1. Given a computed value of -18000 for helix-only ellipticity at 222 nm (-39500 (n - 2.57) for each DSSP H run of 4 or more, over all residues; to 500), which structure among 1, 2 does it belong to?
2. Say we calculate Kirkwood radius over Cα pairs in Å for every structure; which of 1, 2 gives the highest result?
3. Using relative contact order in percent (Cα under 8 Å, 6 or more apart) for the comparison, can you identify which of 1, 2 gives the largest number?
4. When FRET efficiency 1/(1 + (r/R0)^6) of positions 54 and 102 (r between Cβ atoms, R0 = 30 Å, to 0.05) is compared over structures 1, 2, which one is greatest?
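Bear in mind these aren't lab numbers, they're just calculated from the coordinates by the rules spelled out. Everything quoted here is computed from the prediction, not taken from an experiment. Cβ atoms are built from the backbone, for glycine too; each structure is taken alone.
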Structure 1
């Protein structure tokens, strides 16, 4: 992140723009067409694809507890729980020396700026 902040910034801004576009019901047909282009089998049943899209958007939209923080924000306590789960489950053999070096909310404001 330190070596390529412009890539992190650009990716996040693109993600937020895509989410905002996808959340507008007027854009649903366009979004579904793009999804079908990437996964034609998924797009064969438009009703199924629309239901799947609704579920994905629901999961990606910030909850009420952090909505004012914007897309991409993760409460630090959630990262601490994730970190402990990775240790407990063996994904990580030992604790990271600095969890803040692995994840930061530093870019969230810029990603969500108009």
Structure 2
């Protein structure tokens, strides 16, 4: 019973977060809402998780939930990796553009040296 209450509080917090997040990122908000609602349902009716696990060919409901959690975690990790990689590439492009712009700007300010080798007095 204590575990059910603790999990319910944590999943309730996720529901509140998902509801607040839905305006900024509707997909993330909707997925978090669905995951938290399913989690609350299976916390309070674990027999249905076991029945679903048996239907899926997994022995226990807890095992099925852990397998699903691992898959979701790996998808989130992949998504974060791809976003970080895209940001790194964008930052590299910006740094190059700034460096080239500064080099061109600095080159336009300094007078060019004479090309015939003569020294001006």
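1. Source structure for this number: 1.
2. Top value of Kirkwood radius over Cα pairs in Å, among 1, 2, belongs to structure 2.
3. Greatest value across 1, 2: structure 1.
4. 1
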